[in-house]
Every structure is written in structure tokens, then in C-alpha cells.
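**Student:** Below you'll find a set of structures to go through.
Just so it is clear, none of the values below were taken in a lab; they were calculated from the coordinates. From a predicted model like this one, the values you see are computed outputs, not experimental measurements. Cβ atoms are built from the backbone, for glycine too; each structure is taken alone.
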Structure P
Amino acid sequence: MEYKKLGESDIYVSPLCLGTMTWGTQNNYAESNDLMNFAYENGINFIDTAEQYPAPSTKEKYGISEKIIGEWINEKKIRNKIIIATKMSGPGVPWIRNGDLQYSKNKINDAVEGSLRRLKTEYIDLYQLHWPERLSDQFGINRQINLKDNFNNFEDILNTFEILIKEGKIRCLGLSNENFEGLTEYFKIIKRNNFSKIVSMQNRFNLIYRNYDNNFFNLCKDNNISILGYSPLAFGMLTGKYINNSPDKSRLKLFPNYFNRYSGKESKNAVLKYSKLSKSMALPLIKLSLPFCLNQSFLTSAIIGSTNVLQLKEIIEATNIKLNKEIIDKIDKIHAENKDPTIEKEFNILIYLKNGLKLILKGDFINFIKKFIKFLKKIIS
């Protein structure tokens with residue numbers, strides 16, 4: 001495997017990162033250990049987890065995924081050979097620090113110390129903020145949020161992590177599910193205070209979710225931010241296994257209400273078209289969908305989930321596939337006809353009313369009219 005540098009750090013990671021989101025619910029300790037052993041033996045040196053895992057998240061299972069990794073690394077005595085990434089939960093989970101706003105100095109320190117204990121390590125290679133603390137796009141629902149009305153305390157967050165980096169408890173800071181506006185704000189404050197740079201951005205990316213714009217990519221590129229893509233196989237939808245039904249022990253079978261963001265009608269139609277294309281190439285769908293992600297120049301590592309070693313073996317084999325221009329053109333044609341089918345065309349009426357009222361109270365009737373016209377267009381569309 002060709003290892004890539006993580007941002008401006010001295011860390012090099014494999015093109016595949018072993019995801020652990022369901023370790024403790026879908027996978028038990030023994031199965032998870034088998035996956036880590038096979039991944040390590042085949043050159044994968046990168047594992048991603050979160051304090052909130054496993055999913056579906058419950059109070060009783062909080063932190064189990066980190067514990068599984070910690071036990072394995074401690075037993076194998078290979079801490080210096082594995083890159084561990086974990087994430088601090090944002091607000092909204094009642095059993096994690098009462099579920100309220102999270103990114104204060106005390107709560108960040110508490111979260112880091114908890115992950116260090118569960119992972120049985122003295123340091124975390126890549127520590128990430130799981131979600132922006134302010135309201136933002138979440139799993140395909142477009143929420144138009146004014147950053148000035150609802151935002152993280154960026155400077156306090158960065159100052160707290162600067163101390164943790166100097167103390168050696170974390171090596172690097174990364175973000176997850178962040179957007180262009182938030183990233184821009186972080187960069188301004190980092191530059192102004194000479195803080196350690198953010199090294200990575202973890203957002204979802206796959207054949208049926210390509211909702212990044214050029215501004216976002218250029219911002220990451222200009223600031224040497226590595227992009228880590230999660231859900232490259234869309235919870236298994238892009239392996240083709242859900243085309244006819246949901247196999248036993250699969251995520252959609254076990255947790256139909258939790259992992260349903262890729263199972264809408266438009267997503268299924270797109271998957272069928274990609275499946276038809278892969279069959280015309282005499283390839284299983286996974287050997288089209290995963291190489292598509294890995295072939296993107298902006299992607300440093302794809303975070304893959306696997307239920308068993310056979311699945312992981314198939315995933316690793318798919319990394320050897322190179323897609324030529326003719327195939328990419330065919331993929332892009334399907335994408336143009338089925339652009340980002342997972343995104344709901346939803347708008348939040350309360351937010352529009354709130355922002356409109358503020359403009360009226362300020363006497364800014366011109367901008368109010370502009371907002372109102374935009375509001376009407378959304379209703380019509």
C-alpha cells in the first residue's frame with residue numbers, strides 16, 4: 001500500500017482506514033479483533049473510532065469501540081505502528097456530559113482523558129471534533145444556518161487543543177462533518193494566533209454522495225488539509241448486496257431505522273445504474289465504487305466498515321483496481337442524472353422566519369425581500 005502524509009504532520013496513513021462504528025453492536029470483541037489482525041497483516045495502519053461508538057449509540061454501550069481497540073493494541077504491543085483516530089461527540093447525546101454544548105475547555109479535557117483511558121494509550125494520533133457544535137447540514141438535510149447567529153467558540157476550542165498537543169496527549173487535531181464557513185473561521189483564528197494547524201477533514205464521500213464544491217476542496221488543498229472520506233460504500237449499498245433484499249446480520253436488517261440514509265428511492269435507482277455499469281465491466285459493484293473514491297486525488301484515506309474478514313478481504317482487493325477515463329466519464333454521466341440522491345430538499349421554515357424577523361427589526365427591508373424571494377423559490381422547487 002502507498003502511505004500518504006496526514007496534512008502537515010509527520011504521520012503517514014494507509015489509503016484504507018479501518019472504521020469501527022458498529023464494534024460492540026454488530027461486531028463483538030472476537031470479530032473485531034479478527035478484523036484488526038487481518039487489516040494490520042495487510043498493511044492497514046489506520047483505525048478510526050469515536051467516544052460515542054458503537055452505533056446505534058446507547059448509554060449502556062458508550063465507549064465500547066474504543067475499549068475494543070485499546071485491548072487489542074495493548075495485547076499486541078504495537079502502539080507505535082498503529083495510527084489511532086478518535087472523535088469527541090458534539091451536543092445532543094444525553095448520556096455524554098449531559099448532552100448540552102460540549103466544546104468547552106473542561107469538557108474537551110474530560111473527553112480526551114476518557115478516550116485515553118479506554119484506548120489504553122498515552123497519546124492519540126488524530127483527535128477530531130465529530131460534529132460542529134453549531135447547527136449544520138446533517139446527513140443530507142440542508143439547513144441554511146447563519147454562522148454569526150449560531151457558531152462554535154472557535155478560539156477557545158483551538159487554544160484548549162493547543163495545550164493538549166503541547167502536553168503530548170494528542171498529536172494532531174482534525175475536524176469531521178465541517179463545512180466551508182466553519183473551516184474558514186478556524187483557519188482565520190489559527191493564522192492570527194499561530195496555533196497548530198488542523199491536519200484533516202473527515203466528511204462522507206461516495207458515488208451517491210458527492211456534495212463537495214470546488215471552494216471546499218480548494219480551501220483544504222491550499223491549507224494542506226487531508227480529506228478522509230467515510231461511508232465510501234454507503235453502508236454497503238454500493239456493494240450491491242441490498243439490491244434485492246437485506247441480508248441477515250447486515251446493518252439495514254439489524255438497524256433499519258438508524259442506517260437508512262442511503263436507502264431512499266432515488267438512492268436505490270442510482271445504485272441500480274452503477275450496478276448495471278459494473279456488470280458491463282464484468283466487475284462486482286464494490287470494485288467500481290471503492291476505486292472511484294480511492295482514485296480521487298484529494299482523498300488521503302477512505303474509512304471502510306466491514307462485518308467480517310471475507311468482506312475486508314474483498315475491500316482490500318478492490319484497492320488494486322484503476323478506473324480509466326472512459327469509465328469515469330460513464331460514472332459522471334450517471335451522477336449528472338442522479339445528482340446527490342441522498343440529499344433531502346428540505347428547508348427549515350423556523351430559521352427563515354427567525355432571520356426574516358431580525359431583518360425587519362433592523363429595518364433592512366431590501367435584504368428581507370431578497371430572503372423572502374429565496375424562500376418562495378424553495379417552496380416552488
Structure Q
Amino acid sequence: MMAEPLRITPPVPLLDLKAQYATIREEVRAAVDRVLESQYFILGPEVEALEAEVAAYCQCRYGIGVSSGSDALLVALMAIDLQPGDEVITTPYTFFATAGAIARLGAKPVFVDIDPATYHIDPARLEAAVTPRSRAILPVHLYGQMADMDPVMVVAERHGLYVIEDAAQAIGAEYKGRRAGSIGHMGCFSFFPSKNLGGVGDGGMVTTNDPALADRLKLLRGHGARPKYHHKVVGGNFRLDALQAAVLRVKLPYLDGWTAARQRNADFYRRLFAESGLAADDQILLPVDAGYGRHIYNQFVIRTVRRDALASYLKEQQIGSEVYYPLPMHLLECFAGLNLPAGTFPASEAAAQETLALPIYPELSGEMLQRVVQAVTAFTAE
């Protein structure tokens with residue numbers, strides 16, 4: 001009698017870009033060939049076309065392609081002429097580039113703690129953070145859901161502040177019918193490969209409805225030169241490559257379908273966790289939908305006080321997960337000079353210790369999602 005063949009359970013990665021590429025391989029290769037045949041690699045027609053398409057998608061008049069999401073933040077702050085000693089109000093619970101762009105210009109990031117349910121900057125705390133040195137508010141649309149923008153705009157308008165949206169994780173997300181990047185003075189996007197709309201390397205874009213800001217952004221991204229070799233201001237090399245633009249133009253028409261798949265996966269997760277009973281007894285806290293718009297689920301982030309042990313267990317089960325982010329900005333060594341010790345922003349500090357991102361990418365099968373929830377359930381039973 002022959003033994004039954006051993007069933008090998010395939011791993012569930014946090015993200016599988018090969019699965020996406022397999023569905024658009026020929027279109028991507030044709031786009032790359034088109035650029036190679038043109039030999040036009042920096043800015044040019046591909047970038048101009050992408051700028052128009054992304055601007056329209058984001059409900060904005062202008063899109064300015066730049067070299068990365070980090071550089072999008074930096075050039076946006078340069079466009080408002082941020083100076084040393086100026087202050088920008090933002091969240092401590094974000095990727096480093098948010099605060100890093102402020103510090104690189106010699107300005108001071110002024111942190112405001114988050115709403116512990118949504119992980120976004122707490123609008124009720126904004127007013128107290130405004131000082132005579134304040135120049136801007138930089139809300140972060142974390143994990144694919146937009147921050148509560150109405151109160152942000154009220155405080156900004158009251159004090160004459162710019163609003164720059166960090167929308168790196170939120171292309172296509174909506175707040176009361178308005179797209180990320182269209183509400184503030186500028187929106188900053190990342191096309192890092194792991195984003196919902198990702199390139200084949202670094203890339204980014206700044207959106208705006210202000211023609212003067214659009215013109216300044218274009219000037220700054222090319223070393224401040226206009227015409228060539230005649231530098232009006234000190235800018236930087238923040239130009240978007242044509243190869244990235246061409247690939248992103250292939251992907252953009254698929255974005256809404258990929259977003260819908262992420263939303264379906266999120267709904268399936270919620271149903272599976274509800275059936276497991278874990279969500280009901282608060283062993284696992286699921287993402288909170290704020291209810292004011294479209295969540296695009298760049299990440300599906302759960303919460304548990306046993307986060308690190310759960311992450312280790314999932315790794316043993318060959319299931320991908322990631323911590324976004326293990327340290328809030330004020331506890332990083334590079335910001336020690338701000339003198340903001342542990343305990344200053346308790347909601348951000350607790351989130352940094354307890355949150356964990358699970359796989360949410362569009363190509364996940366129902367079986368793979370079930371395996372993730374089964375593993376989390378098995379862990380909690382130990």
C-alpha cells in the first residue's frame with residue numbers, strides 16, 4: 001500500500017510582486033522597449049503623460065513627477081520656502097521620510113500624537129501645537145486610509161498654514177468623496193515597488209491645484225535652472241525617469257481593480273477573524289474603518305500586545321508579516337535633540353509596540369487568507 005504523498009503548504013509572502021508582473025508582463029516589456037527605442041530617459045513625453053494621468057486620477061490640476069516619495073516631500077517643503085527654525089506639525093507615527101524631509105531643511109518637526117483607533121494625527125491636538133514659527137501641517141494618510149482632513153484644514157486656514165498631504169500609501173483613497181492629494185495645498189505620492197501603484201524602482205509625484213506651486217515644483221526638481229544652466233534658485237535633482245513613468249502608465253489602468261481586490265481581501269479577513277472569535281474578545285484588534293471614505297488597504301494592520309511573538313510564529317509558519325513602524329519618530333536617535341523622551345506620545349508608542357501588517361496584496365487566494373487567519377488563531381490558543 002502506497003503512502004499518501006506529503007502535502008507541502010506553500011508560503012504566504014507579505015507581498016508577491018511576481019504574481020502581479022505575470023499578468024502584465026507583455027505590456028510592461030513593450031513599454032520598456034518603447035522608452036529604449038526613444039532613448040529619452042529623463043522626464044520627457046512619458047513623464048508628461050503620466051503626470052497628466054495621475055493628476056486626473058487624483059482629481060488635481062497638476063502632477064509633477066519626481067525621483068521618489070521622499071523627494072516628493074522634500075521638494076514640496078522647498079516649494080513653500082521652508083527655512084531653518086520654521087516648524088512643521090506632523091505625526092510621530094510614520095515612515096522616517098515624513099520627519100526627515102523637514103529636518104533636512106533645518107526646520108523642526110513638531111509632533112502631535114495619533115488617534116489610537118485610526119493611527120492618524122489626532123486633529124483635536126493640532127491647535128495646541130501651533131506656534132508663531134509654524135509654517136505647515138503634514139498629515140499622513142497611513143496604511144491606505146486618509147487622515148481626518150476637515151479639522152486639519154480648519155486649523156491651517158485659521159493660522160495661515162500650508163497643508164502638505166503625505167499620501168505615499170494612499171493613491172486613490174478618498175475622504176468624503178475627495179481623493180488623496182487634492183485637499184491640501186500639495187499631495188506627495190510614492191511609487192516604491194511595494195505601493196499599490198508601484199514602479200520598478202524609486203519614483204514619486206507631487207499633486208497640486210495651485211499653478212504657482214506647480215511651476216515652482218518643476219523649477220526645483222531640475223536644480224532650479226530655467227533655462228538650462230541658468231539657475232534661479234538652488235533646487236535639486238528630483239527628476240522622474242521615463243522608464244518608471246512608462247511602467248507606471250501600464251499599471252495605472254489596473255489600479256482600481258487591484259484596489260477592489262485588496263478591499264475584498266480585507267472584507268474576507270474581517271469575516272474570518274469574526275468567525276474565529278478573536279476579534280470579538282479583543283485578542284486581535286482589526287483595522288478601524290473611519291467611515292469617511294475609500295480605504296485602499298496598502299496595508300492590513302492588526303494589533304495585539306503579543307505582536308513580536310506573533311510575528312515570530314508567523315515566520316515559522318512561512319507567513320509574511322511586517323512591523324510598520326517599530327519606533328515612533330521622537331524615539332529615533334537622530335531626533336534625540338528634540339528632547340522628547342518615552343512617554344511623550346503614548347498612543348504612538350503603544351502602536352509601535354503592538355501593530356503588525358498581514359499580507360493583503362491583490363493576488364492572494366481565499367485559501368491563503370484562511371491560512372493566515374488559521375495561523376493567528378493557532379498562536380492565540382497557545
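**Student:** Out of P, Q, which structure matches 26.6 when mean count of other Cβ atoms within 10 Å over residues 65-72 is calculated? Could you put the intermediate results ahead of the total?
**Tutor:** On the way: P: 23.5; Q: 26.6.
Corresponding structure: Q.
**Student:** Once volume of the Cα convex hull per residue in Å³, for residues 241-312 alone is calculated for every structure in P, Q, which label goes with the largest value? It would help to have the intermediate numbers written out before the result.
**Tutor:** Numbers: P: 123; Q: 144.
If we compare volume of the Cα convex hull per residue in Å³, for residues 241-312 alone over P, Q, the biggest value is for Q.
**Student:** I've got another one for you. Can you spot which of P, Q the value 22 was calculated from, given it is relative contact order in percent (Cα under 8 Å, 6 or more apart)? Please report the intermediate quantities before stating the final value.
**Tutor:** Values: P: 17; Q: 22.
Computing relative contact order in percent (Cα under 8 Å, 6 or more apart) on every structure in P, Q gives 22 only for Q.
**Student:** P, Q: which one has Cα extents along the principal axes in Å, for residues 41-208 alone, as calculated, at 48, 37, 36? Walk me through the numbers before you get to the answer.
**Tutor:** Values: P: 48, 37, 36; Q: 46, 34, 26.
Matching structure: P.
**Student:** Using mean projected area of the Cα convex hull in nm², single out the structure from P, Q with the greatest value. It would help to have the intermediate numbers written out before the result.
**Tutor:** Working: P: 19.8; Q: 22.1.
Once mean projected area of the Cα convex hull in nm² is tallied for P, Q, the winner is Q.
**Student:** Suppose you compute log10 I(q)/I(0) by the Debye sum over Cα atoms at q = 0.11, 0.12, 0.18, 0.22 Å⁻¹, for residues 193-328 alone for every structure in P, Q: which one lands on -0.66, -0.75, -1.15, -1.37?
**Tutor:** Values: P: -0.44, -0.51, -1.06, -1.44; Q: -0.66, -0.75, -1.15, -1.37.
It was calculated from structure Q.
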